[in-house]
Structure 1
Amino acid sequence: MAFSVAVLAGAAGPATAAAAETAWRLAPIPQNKATSNLWDVAAVDARNAWAVGFEGYHPDQQYTTGDPMMLRWNGFRWSRTSLPVVQGRVSFQRVSASSAKDVWVTGAPRSQDGNVTLVWRYNGRTWTEVPYPPGAAPSTLSIRDLSVVDGHAWLVGHRGNAPVFHEWTGTSWQEHQPPAECVAGGGFVNFCTINAVKAFAPDDVWAAGNGMWNGYAGPLLFHWNGTAWRAVDIGLNQQLVTLQSLDGTSSRDIWAVGDGGGMGSANVVVRGDGITWQTVSGLNTPATPGVAVGANGTPWVIGRFPMASFSSHGLAGWTTVPAPAPPGSSGTNYNAITAVPGTNRLIAVGAADVPGTSPLLLQAVIAEYSTR
């Protein structure tokens, strides 16, 4: 794929506008048992959204505590909802939906024997486990993200240094070969990491991560055209960052964000139309676990350090506002963010420290944005 690169300058804008400062707020959610944490969130319309994670986990009882947690938004409030049948101590990790009658969730049992991935699907009435043979036994397979479109589900991650692309075709799972650049050969240590996936159509899927091979090391996008995966060079060779999340209104307007992945304090924001890519400068947060693009095309990025924040980009550059936190909490982390299709609403999920607890416990939180 041909590409070109430009830089969009944009100094971080001060969070001074009253409307921006008050637009994000904590949402009331059902009482839950600490430690609780929400890992992911998905929305299909103004009356249907899901947030998933776990509750009742205690750090001193790592493998014998913790239960799956799922909340549902009905347009008015968050409430507990029906859960898939699970065996043992399971944490829900990812959720994605193409409609209110096609919702997918991944989960993992707490185990010291290796990674296991479980998958469930909701048809609007009941949850059914979708057997996932590659993840059924403890192994090094680590699933990082999930995306669903038109009955097709994508699971991406890695197995050791090898990227993994698994597609549910409607009847079975298929593993697709990674791009040739990601496969070791010729004496070089080739690898790619995959952290996020966004499916716009069964033959138009994007993934984000990074890679290294002879002559290249840096952040990458990956594209599926219905036949093969291809590594997309976004023009950031020798940049020691990895893309952590991506979103967009279509394949013609994609935003991807990344950071040093614990190896440094740099971050990167890239915007593209599927062919050309621009580096968007000016965001000053070293950890960027999530991005969501609203119906009006405005991107919102989660920041973690030095404090939890939400940043949006407009004509004046970046505007950063503190993320809402419960009174008395000493710290809050948001793990994922989503835009509600057809609205100006965004939802972010995570957890806040519970004051005065030792060892430190967490309480799940949901933040909502609306200009209403």
Structure 2
Amino acid sequence: MERTIARFTLDGVNDADVTVYPFATEDGLGLELTRFLRAESDDVVLLVHGLTSASDVFMMPEHRNLTSHLLDEGYTDVWALDFRMSGRYPYDTEAHRFTMDDIALYDFPAALKVLRRQIGGRRIHVIAHCLGSVSFTMSLFAGAVDDIASLTCNSVSLTPRVPRFSKLKLSLGPAFLEYVVGLPHIDPRFGRAPFLTRGWMVSKAVSLFHNECGEPACHLQSFQWGAGRPAMYEHENLLPVTHRRVADICGASGLHYYRHVRRMVEAGNAVKYDPKNTGHASLPDDYLENAGDVETPLLLLAPERNRVFTDSNIVFHRILEKAAPGRHELAALPGYGHLDPLIGKNAHVDVFPRIVDFLKRHSG
């Protein structure tokens, strides 16, 4: 594929000083925070990506991205985290056994320690997507992180709900791909793998069921996430260049996280993957057990055409309303799917202003 936009580019954010802060987690992984600074601000924003993606979803140059939008709206100190799910690292293509408990316990506390060292006691607002949203909310509700001024969650949070076909994939898919096909991960770039290799055959098999477009990477994105043609977004919400480079925006993914999602779907809400794991003893078995005690206000974005996590945030808001009436907000996003609220060509008109409005109401 001939690239018109460089992979892992920072060109989408202009007029900001960019600084990268490498750091390590207690369990031994090297991660990074990237700071986009125009001016010191009392309100700092931290952006958290989801599984298969990276901080790139917040700084795409082909459209008005969320980082630039926040900077222009007066949030002049924006940070983007690449945690262990990031497509910028090799970790997700290794045969790992990481869970979202690891992320909640190790990644976010370490990242916020670095962030606090730079900004002191200023307010921190977090905007999170997909399993980044699930795992950050787990960390917050478990008390592993605190002092968060607001949290915005796109698509899903502590009550993952998926379509029926996705339940089948969650039950059978990881074991089938690991032990039968012999692949420790799934990659939307499989379509460009050598002829008759396992990855190439997986891509061809998936594309047989997707005639909605001619992009094999898009088909594999739908296979990785959700149930639909396509599953991840609405085609009409994307620029053509974005559709062509979906494999750069959302890359390869390890399979074990899907097992944790399955546990949560079966339980009805976020739960610990292995209650017997003594390394996670400080985390609750059920992350909703103290929901009423969490004072951080949440904005739950609920895309109308969410074919990945369906009505997850609607259900979660209903639970939060019973635990803490009036503290949290729900925002429906008509015409949007799972990912296009971040990467859509008109997200700066339809979605970003709703986030900024929420931030302003919880800023100084």
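Tell me which of 1, 2 gives -0.28 when you compute log10 I(q)/I(0) by the Debye sum over Cα atoms at q = 0.10 Å⁻¹, for residues 122-209 alone.
Source structure for this number: 1.
Between 1, 2, which one scores greatest on FRET efficiency 1/(1 + (r/R0)^6) of positions 26 and 274 (r between Cβ atoms, R0 = 25 Å, to 0.05)?
2
I have 24.1 for mean count of other Cβ atoms within 10 Å over residues 42-49, calculated from one of the structures 1, 2. Which structure is it?
The read-out comes from structure 2.
For helix-only ellipticity at 222 nm (-39500 (n - 2.57) for each DSSP H run of 4 or more, over all residues; to 500), the calculated result is -8500, so let me know which of 1, 2 that is.
2
Every read-out reported here was derived from the displayed coordinates using simple, explicitly stated rules and does not represent laboratory data. Since we're looking at a predicted model, the values are computed, not measured. Cβ atoms are built from the backbone, for glycine too; each structure is taken alone.
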